[in-house]
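Participant: Below you'll find a set of structures to go through.
Values quoted throughout were computed directly from the atomic coordinates according to the rules given, and no laboratory measurement underlies them. Because the structure is a prediction, the values reported are computed rather than measured.
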Structure 1
Amino acid sequence: MTEPLLTYVPPDGLLQDRVILVTGAAMGIGRAAALAYARFGATVVLLDKQVALMEQVYDEIEAMGAPRAAIYPLDMQGASATDYEAMADNLQAQLGRLDGVLLNAAWLAAFMSVRQHGVELWFKMLNVNLHANFMLVRACLPLLETAPDPAIVFSTEASGKPLQGAFGVAKAGMDAFCQTLAQEHDDGRHFMRVNRIDTGPVRTSTRVMNFPGEDPDTLVRPAAVVGPYLFYMGPEAARRTNELCQWGRLPMDFVWPGEGRP
């Protein structure tokens, strides 16, 4: 399953007229996916706390002639349930619909043992990587459930490793959360695709910061892994749900076949 999805290039206009919310959209995989969604016709809502970087993504989307994106600044570390409900209300009022959500935002403070973990940091990391996603999805479900072909995609990572601390626990919790969502919406009345993608090592700022001894030039670029993100968000995935798409370390020179095409 992995190889066809890594090299998947959708037809032009695959996401036409769809509204897709991308968290962690300012950099890395979130940025690459947002640009890809826009390229294939989606109106992308960029959510991140880094406004200046989101504005750069917005400008790139404008330059490609794609539907105009929207910027929604939000710090998922401090946002409350009320903040996410206000966001969903804003999407309804301004765009009238929501067809997909990419849950990509993540925060890893540092690798550390459970013994080293401070209580405050533990709660912060669980909040950003688990609780915030729950509050966002909960607020967005009424909009998603009325969409004709809704989808949620989650950027996951293998958990249960030593020194992952609260980050690993949160990722494991999100895996369970996505599986629960997929099963609850695997029916004819409110069907919704919910799938997870584990890209392995990718050249992102989080990876570079937490692996200082690793040469970033040995890592594949975020733009190379957008194929599965496009597939699971689009209609060609049909009723494929509750899947985990993962692969090992990709060659640093791997290129998505759709890159560079008009």
Structure 2
Amino acid sequence: MEWLVAYLLLGALAGFLGGLFGIGGGTILVPLLLWLFEAQGFAAEHTMHLALGTSMAVILFTAMASMRKHHQHGGVDWRVVRRITPGILFGTALGAACAAYIPAHGLSLLFALFVYFAALQILLDLRPHAARHLPAWAGMSAMGVLTGWLSSLVSIGGGTIVIPFLVWCNVPLRRAIGTASAIGFSVAVGGSVGYVLIGWQSAGLPSPHLGYVYLPALLWVAAASMSSASWGARVAHQIDIRLLRKAFALLLLGLATKMLLKSML
């Protein structure tokens, strides 16, 4: 029962933050799932891959709820989503394949460094100035491959990469956040399939599971995150979220530091 409550609380937090900031929730989900899996005594060589795979599967549901709410507010540019999705799907498959050959220690280090980047980007408000228009199909596809590859490796919804790119291409911030939530759904589809496949033959995984997706965690975290993601997306259209973003960045820095120290020991 204590694990069920922990999964529900984690899902509610990740879903709300994903809807509020368009980040998919993976930056919160991965470190907390990792610690929960370690506390449950799962095999050390699998915990990081399980955290990444389960987080990506949860993002599938979180992004769906967030995308629907942003769409209701007219905040999704579907032309951008259609152009970038083929590259996203290819990139996520490539990222999952790479993750299969990276040990848990290396994945933890990579994730911590990426979270540092994401947190500093938010804390220092490192947002590019609108300087160009959206590229054609080739440019959008290349951006999709890069986004999908990195998002799959560190199990994020892609908002940390996509939102600055869209703002740089003259897309208004709120519309960029809404569009990122829809792109995050494509990221989660490709990434989830990838982590299921690369973990399919792995021995010693906790049951029940689908590859590197631990099903009890997926069930309860996703159930809580879907409702809270809609709430977060609604709040994002009603308040000035700049102060909340700073507080969130400090939380990310703390989580990343803890993971970095752990990976170095």
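Participant: The value -11500 for helix-only ellipticity at 222 nm (-39500 (n - 2.57) for each DSSP H run of 4 or more, over all residues; to 500) was derived from one model only; which of 1, 2 is it?
Facilitator: For helix-only ellipticity at 222 nm (-39500 (n - 2.57) for each DSSP H run of 4 or more, over all residues; to 500), the value -11500 is produced by structure 1.
Participant: Continuing with this model, one more query. Quick check: 21 is what I get for relative contact order in percent (Cα under 8 Å, 6 or more apart), calculated from one of 1, 2. Which structure matches?
Facilitator: Details: 1: 21; 2: 38.
The read-out comes from structure 1.
Participant: 1, 2: which one has Rg and Dmax of the Cα atoms in Å, for residues 10-73 alone, as calculated, at 10.4, 32?
Facilitator: Values: 1: 10.4, 32; 2: 12.8, 44.
Working through the options, I get structure 1.
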